[in-house]
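Got some structures for you, see below.
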Structure 1
Amino acid sequence: MTAKPAAAAPASSRFYALASRVEAATTAAELGFTICNDTRLLVDYRQAALVVIGAAPRPPRLAAHSGLADVDPNTPYALWLSGVTKKIAARCADLPANARVLPLSPDVLDDELAQGWSEWFPANVWVLPLMGPDKSVAALLFLGRDEPWPTTLTSDGEEFALLHMAGLYGYAWWSLVARPSRVQRWWRAATSGRRLRYIAVGLLVLLLLPVREYTLVPAEIISLRSQVIASPREGVIRRMVIQPNATVKAGQVLAELDDTTLRNKLAVAQAELATANVEMHQAAQQAIESQNAKADLGMAEGKLHEREVDVASLQREVEKLEIRAPVDGVFVYSDPDDWAGRPVQTGERIGLLADPHTLGVRAWAPVGEPTNLEGGAPMTVFLKTAPLSPIGARLDYAGYQSVESPTGVASYVLRGTVDGDASAARIGLQGTARVSGRWSVLGYLLLRRPLATVRAWCGV
């Protein structure tokens, strides 16, 4: 329901009544409806239109109209109002603070817009710019009527109260629609005047801070002194005697090969040796009694020596069925259940016998990473089990041929020596290694990847 002016009530009381309605509006739609319809509490008019001025290049848009609950900004009337607003927006922004009202007439518009005046507007129109605290025009309020608007204003007149109400409209519209966010207000304050220069100088100083180049690569702890434990002969693993990562002594049995076939061969060879020994004794006795049996004695001795060689060879093969540790260390291999019953070839690797007292670092530097590969480069290892206790190391060498890392990335293999406190380190532990390089500035460290991408793209 549209409000009607109460002519008997003074302008001040009607002003406060309208101000209370503006304060009660919680959305832009409610405020636009109040502005276009309830302003009749102050002055009488035939039509009112509220046109919002958006940020360029967006054109002005009709937001509310008297007598309508909803408006379509794409109607011919709304588009004509948008053109009028765009034409007079600059003039409205330059109006003096004590008289922010623009008497609008066809003479102010160009010929194309002036032709639609008689169709869309009455004879007399006032334009009130709605401004917020930032002094920018957020919207224009068009008030049209058939009676002329006064040319002079008095402090107790309705039109004078209307100008002050337009200021209240501007602040209310700014708070609901055009009010910048906290981040926007901070940015405007930070980038204005002297603060902008301070920020620029501070950013420049920050980018020129000396820092050391570094690259983070996956790494693991290894032993620098290790021996490969391989199968001494072809066979089948019967069992792994030592558990993985267990400490062993020199000569201790690590694994056993299946001995069924070999011990059967040894039993047969030993039986043949016993038979050859008996035949040897028989031939020796016959040679004493008969000269013709001495020839058989030589053949029996040769057969006996042959069987002795066979038995000695098989015994040495049986001894190889027990794989022993050549030195003290830690026996590193995979799950024992994976090896039980597994056939192996001669020289096939079973595990690694590592010295736990000489620890090193093995890392994989991706080919695309700008990593310092010079010998002696400092390294810092952050283990997954102890990320707050970094371990110092030194790069010994880097491979020149790329290999596939455990993560499936083409990488260079890096090896280093642990030269710091290694109490938290253990062979097989994994983590991340930071390989430090030359001293540079923070700006280069932040921009080296974009610069490399740009150079690879444009070839400069």
Structure 2
Amino acid sequence: MGEEKNGKKLVEELKQQEERLEGKALSLGQKLIYAGGNLPAALSVVLLDSWLIFFLAPPRDERNLPIYIPVFTAGILNSLRYVCNAIGDPLVGWWSDRTKSSWGRRRPFIFFGTPFLCLALILVWFPPVQGISMTNTVVIGFFLVAFGFMYPLVVNPYLGLMPEITPYLKERINLSALMGYAEIIGRVLAAGLPGFAASYFIVHKYFLGAVPVDGYKVVAVFVAVLTIVMYALLVARVKETPHDARKEVPFGIIKSVVEVFKNPTFIPYIVIIAAFILCSSLLIMITPFFGTQVMGVNEELSSLLLLTLLVVAGLFFPLCIWVADKIGKKKTFVIAMFWFALASPLFVIAKLVPGIHPKIFGFVLYFIVAPPVSAVLVLQRPMISDVIDYDEKLTGFRRESMYMGAEGLITKLAWAASFIIAPGLMKFFGNTADHPWGILLNGPVAAVLLLLATLFFWKEYQFKH
């Protein structure tokens, strides 16, 4: 009887929360400046996700490129970066929620953390030894660990601002769409610039002292400068709401984490998001290998695969917003996840079906998997904002950064797992044109994991709108 009462109370509270649809808390300029912060957040991390393994451990067929560390070691180091990120996220979330300053709870972290984040991002592309070396492993590992801890110090408080700066559900979706466009621009730059820059600097030789300059190093410096500029603008122009009793969070770190996982709306949310991140990371990571080894194109055209996916995803934003308004965020998200899961196994067709033109098929495939990505970019932030709002009903406090930290803890572990799975498959089943199954099998693996997570989300997630 008590459980039935609690269930009815939960349904009623969720319904009341979802009635807060209309309203405007932000000007267009505020929306653009805040959403613009998602560009460097995406650009820096996708640069590492998409190209660092290829830079450190290119396929042996690419004879004009040096190998700095073995491919599986590169995967382990990237996985370690995400483990550090996962550890740092809840710690930063707890710290930020309890911070009191004249700048607010979030902006000091963004301002002071950004220069150190950018320094680590640059130095990871400067292996000290030409060729495979334990020195490279140690040095690159050190800077990847530094990046892993610094990234949540900056990005967690940035994301924690969103539920605070607007309480209105439709405005959150529109703001999230702008963040999605910024993320697409960041991902497009991360996907496209390194390939073109790498090809240019293979032909045109430059040196920084005794260090050969390649396209990856130049792009890393560009990304660092852009990151500093964008976050400086955000800190200067986006203000936090005044400090009040709801921001006086009394919980210690352990209780803060426990209270997050006691929120009944958080578990199904984090399961589906973590599953999608793991699965999409597998496909992103194999893209340079799929392009060069399966499709038989150069690095520049491999860059266009991710560009195709991201541009198509961006084109679907208005449709995604319209569908979510008509049938709710939950149903829209479930449809998108089933779509992505059913499309992922199609990678194996490149080798299983005779007569397939690999170049044409590759671009068609990335076009097919793009629309579901739109749903994640548009709806993820409004969904976690709903979860955070409900936490205030449970605890009486605004704990945005703690939720970003808990989300980061789980999703970064998912990223870390992807850096074991994809390189592991490539190590045991091959990552060359003659032995491509380590590349292709990532698709079916992603499909199975995402289907299971989607079924759980559909059953357990309480919000509809």
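Every number here is computed from the coordinates shown, using simple stated rules; none is lab data. For clarity, every value in this text was computed on a predicted model and none was experimentally measured. Cβ atoms are built from the backbone, for glycine too; each structure is taken alone.
Of structures 1, 2, which gives 28.5, 93 when Rg and Dmax of the Cα atoms in Å, for residues 241-408 alone is computed from the coordinates?
1
Given a computed value of -11500 for helix-only ellipticity at 222 nm (-39500 (n - 2.57) for each DSSP H run of 4 or more, over all residues; to 500), which structure among 1, 2 does it belong to?
Working through the options, I get structure 1.
Computing distance in nm of label points 7 Å out along Cα→Cβ at positions 233 and 265 gives 3.2 for which of 1, 2?
The read-out was computed on structure 2.
For which of the structures 1, 2 does the calculation of percent of Cα pairs over 34 Å apart return 31?
2
For structures 1, 2, which has the highest computed value of relative contact order in percent (Cα under 8 Å, 6 or more apart)?
Working: 1: 15; 2: 27.
For this comparison of relative contact order in percent (Cα under 8 Å, 6 or more apart), the top structure is 2.
By the measure distance in nm of label points 7 Å out along Cα→Cβ at positions 129 and 161, tell me the structure among 1, 2 with the highest figure.
Numbers: 1: 2.6; 2: 4.3.
Answer by largest value of distance in nm of label points 7 Å out along Cα→Cβ at positions 129 and 161: 2.
Check the numbers for distance in nm of label points 7 Å out along Cα→Cβ at positions 97 and 433 across 1, 2 and tell me which is largest.
1
If distance in nm of label points 7 Å out along Cα→Cβ at positions 257 and 425 is calculated from each of 1, 2, which structure is the one that comes out at 3.0? Don't skip to the end; give the middle numbers.
Numbers: 1: 3.6; 2: 3.0.
Corresponding structure: 2.
Cα extents along the principal axes in Å, for residues 305-344 alone was computed and gave 44, 26, 10; which structure, 1, 2, did it come from?
The structure behind it is 1.
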